[in-house]
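J.: So, here's a batch of structures to check.
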Structure P
């Protein structure tokens with residue numbers, strides 16, 4: 001397939017923009033990139049798709065998501081509003097995840113996955129919890145991702161907060177799913193070993209989880225220092241910082257994701273950097289939960305690999321990257337710091353993280369990269385060049401309609417239509433299940 005007549009934003013490390021460009025797609029991969037005239041001459045018999053002048057760019061990647069949070073949308077928490085993050089966990093999220101049943105998992109996942117496609121999100125790294133519906137839960141999520149056509153990684157959130165039996169079931173679900181991922185060896189599906197956070201995981205469970213992850217050659221996806229209470233708990237109960245405790249247990253490493261990392265101890269940023277672990281930043285969630293702002297400058301100066309996720313707020317990376325820019329420019333009272341950092345997290349940090357997990361080149365329109373592509377209805381009012389791409393990302397592209405989405409060489413949305421899922425029936429099912437779930441709280 002030869003997609004022609006597009007303004008191509010390559011994000012290939014050079015910032016190259018190709019007016020009237022074309023991309024050759026074969027076997028789910030990009031095989032050629034250049035001007036429409038040059039590629040049409042080289043491939044005269046190739047089937048052509050006219051992009052009709054739209055902007056083409058790589059699909060977006062979400063580095064930390066909770067798909068099941070779909071069912072929290074609009075949900076009222078009885079009693080007084082939660083006064084801090086610990087109360088939010090106890091009164092909202094830990095009640096919600098306990099109320100999930102096996103039949104809830106597909107709609108709770110498929111709804112945000114399809115919304116993500118409409119926002120240009122083609123790869124999602126999820127973190128799941130359903131203490132009373134553990135066995136097979138990750139298969140349900142993977143099935144929803146396959147139905148949507150999204151590149152997908154997930155894990156089960158192991159915790160001791162619901163007792164040892166449920167913790168062991170969580171470990172078993174991670175191991176079972178990771179073994180499946182290894183057998184299938186698909187660039188569309190990946191797994192990590194999930195844990196909630198060090199303050200809800202005892203020494204035995206932490207050790208067993210870390211050993212299981214190491215035996216399977218994978219990393220751990222875990223919340224870390226989202227609120228100050230995580231750091232305080234580690235110091236009080238274990239005499240070290242939360243990051244030190246995870247390091248001592250063998251959790252850190254190049255395939256590990258530490259979600260948030262806001263309240264770090266002395267030397268923690270260097271420990272994270274030296275381990276090669278990735279810190280995923282979720283600015284909208286952090287502001288929503290009133291937990292503070294990550295010190296991006298300190299982590300960057302230590303060489304920490306930073307990525308950008310949504311934490312279940314939505315599946316729109318456009319909203320997240322702009323929030324990242326605004327939060328840090330405001331927090332530091334310095335208009336120079338936010339935009340460049342946010343841009344790097346989304347287009348470099350997420351790309352390199354996803355490549356580690358899926359074993360395929362992603363996030364660039366370049367030869368031998370996966371054909372995860374967006375066509376966007378964006379007619380720029382000012383020049384769109386390598387020097388101006390960043391400004392268009394923050395102040396234009398994110399407000400434009402995504403016309404078509406290709407993932408792994410397959411159109412999953414064409415001209416604004418997702419034809420392989422009945423979205424109205426899905427929404428109706430989700431509403432019915434949400435009502436029943438809320439009644440169980």
Structure Q
């Protein structure tokens with residue numbers, strides 16, 4: 001089948017790659033940027049520089065095509081004014097209407113629309129028969145685009161509009177996009193619903209629409225319209241981040257529309273979603289944002305340090321970040337466990353610089369080691385029965401610690417009695433002396 005994809009953005013390029021891998025169709029792909037032509041070669045049989053709102057360029061792109069898939073979108077990911085929206089979405093279909101007599105082979109037109117047309121329904125369900133209620137000028141342009149496209153339908157030409165949910169997937173990773181919200185305070189209750197769609201299903205539904213000759217409007221969203229609160233709760237539970245603190249008594253200055261979009265027709269047409277709901281991998285990202293947040297809490301702590309646990313207290317292996325600020329005092333200690341070999345501890349510096357001190361039983365320093373995120377020594381594994389302490393040699397130093405669990409506070413540490421207790425003037429003086437060892441090149 002001869003197919004032209006108008007637009008090589010997030011969806012259009014992914015669709016071209018999908019069909020290219022299958023090798024069953026002859027694909028043409030358009031772009032509006034000359035700088036992309038070279039990179040797009042190999043993604044389709046033919047790559048053209050064409051503006052969809054230019055009748056001559058659009059005719060060149062569609063000539064001989066049996067199917068046209070319109071995936072056009074404004075450049076970039078910023079909001080643009082309705083004038084640019086109209087040029088992007090409406091003007092191409094105005095041009096297309098005038099070109100149809102010159103395109104006798106064109107049997108189907110597929111368009112990637114948006115579920116945002118439904119506006120704010122207060123959380124009520126909507127389907128393809130629900131009258132659209134655009135909230136703003138952007139939505140009105142999208143509705144007009146659908147109406148213009150519908151006028152292209154005929155007995156010989158099918159028109160399919162796929163109303164997409166909010167897109168996510170490779171390049172638009174929800175974990176990366178939403179993680180900065182973890183631990184923040186947000187106005188409102190987060191109860192507005194949003195319907196999501198993974199890129200795999202955007203491509204899959206487009207391919208199905210062409211393969212099966214769909215000739216109607218279809219909502220392409222996942223099975224579970226999800227509230228913001230539910231989505232963030234799912235994310236923080238999976239990643240171990242702090243939950244969002246919602247403030248229902250505060251009015252959200254930028255409220256999101258609340259609607260639940262039904263995908264019943266999509267299922268009736270036989271499409272099986274690859275991603276029926278948003279799922280987050282159960283992982284904790286040890287990224288700059290997390291290190292910065294733990295460091296900030298350490299700086300605000302009277303002790304000058306702060307742990308961020310990656311484990312639960314009952315876990316067999318304790319895993320946590322330890323952020324230290326200069327001046328924090330770690331009383332020399334060793335870890336005692338019941339079974340031989342279980343008193344080990346592993347340190348890996350992720351940010352800044354740490355000084356490790358190892359002591360004999362009488363308190364004598366028998367070894368000092370500078371550990372730095374930039375090397376040359378990044379960390380150590382310390383065997384059991386080794387008395388040790390740490391000093392922060394830089395602001396916002398963070399290390400990853402591993403040791404045997406489960407954690408029992410009263411049994412975890414065996415302190416060297418010859419050193420002062422934490423919180424005393426003697427402890428502060430001792431920490432300064434240890435830090436001076438490293439200032440002297442130790």
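A short reminder: the numbers here are calculations on the coordinates, not readings from a lab. If you're wondering where the values come from, they're calculated on a predicted model, not measured in any experiment. Cβ atoms are built from the backbone, for glycine too; each structure is taken alone.
J.: Quick check for you: by distance in nm of label points 7 Å out along Cα→Cβ at positions 57 and 353, which of P, Q is greatest? Intermediate values should be presented prior to the final figure.
T.: On the way: P: 1.8; Q: 5.6.
Largest calculated value belongs to Q.
J.: Where does the value 26, 58, 16, 0 come from, among P, Q, when P(r) over Cα pairs in 20 Å bins from 0, in percent is the thing being computed? Intermediate values should be presented prior to the final figure.
T.: Numbers: P: 26, 58, 16, 0; Q: 21, 37, 25, 15, 1.
Here the read-out was taken from P.
J.: A value of 6.7 was computed for distance in nm of label points 7 Å out along Cα→Cβ at positions 129 and 305; which of P, Q is the source structure?
T.: Q
J.: Who wins on mean count of other Cβ atoms within 10 Å over residues 137-144 among P, Q, i.e. which is largest? Working shown, then result.
T.: On the way: P: 22.0; Q: 18.4.
When mean count of other Cβ atoms within 10 Å over residues 137-144 is calculated for P, Q, structure P comes out on top.
J.: Further question: Here distance in nm of label points 7 Å out along Cα→Cβ at positions 233 and 289 was calculated and came to 2.1; which of the structures P, Q was it taken from? All intermediate terms of the calculation are to be shown ahead of the outcome.
T.: On the way: P: 1.1; Q: 2.1.
Only one of P, Q returns 2.1 for distance in nm of label points 7 Å out along Cα→Cβ at positions 233 and 289, namely Q.
J.: Further question: Once mean count of other Cβ atoms within 10 Å over residues 9-16 is calculated for all of P, Q, which comes out largest? Could you put the intermediate results ahead of the total?
T.: Details: P: 17.1; Q: 22.5.
Going through P, Q one by one, mean count of other Cβ atoms within 10 Å over residues 9-16 peaks for structure Q.
J.: If Cα Rg over 2.2 N^0.38 Å, for residues 41-224 alone is calculated from each of P, Q, which structure is the one that comes out at 1.11?
T.: Structure of origin is Q.
J.: Taking Rg/Rh (Cα atoms, Kirkwood Rh), for residues 177-240 alone as the quantity of interest, name the structure among P, Q where it is greatest.
T.: Working: P: 1.09; Q: 1.13.
Once Rg/Rh (Cα atoms, Kirkwood Rh), for residues 177-240 alone is worked out for each structure, Q has the highest.
J.: Moving on. For relative contact order in percent (Cα under 8 Å, 6 or more apart), find whichever of P, Q sits highest and give me its label. Don't skip to the answer; put the middle values down first.
T.: Working: P: 20; Q: 11.
By relative contact order in percent (Cα under 8 Å, 6 or more apart), the leading structure of P, Q is P.
J.: Taking distance in nm of label points 7 Å out along Cα→Cβ at positions 65 and 169 as the quantity of interest, name the structure among P, Q where it is greatest.
T.: Numbers: P: 2.6; Q: 1.9.
Top value of distance in nm of label points 7 Å out along Cα→Cβ at positions 65 and 169 goes to structure P.
J.: Which structure, out of P, Q, was helix-only ellipticity at 222 nm (-39500 (n - 2.57) for each DSSP H run of 4 or more, over all residues; to 500) calculated from, if the result is -12000?
T.: Clearly, the read-out refers to P.
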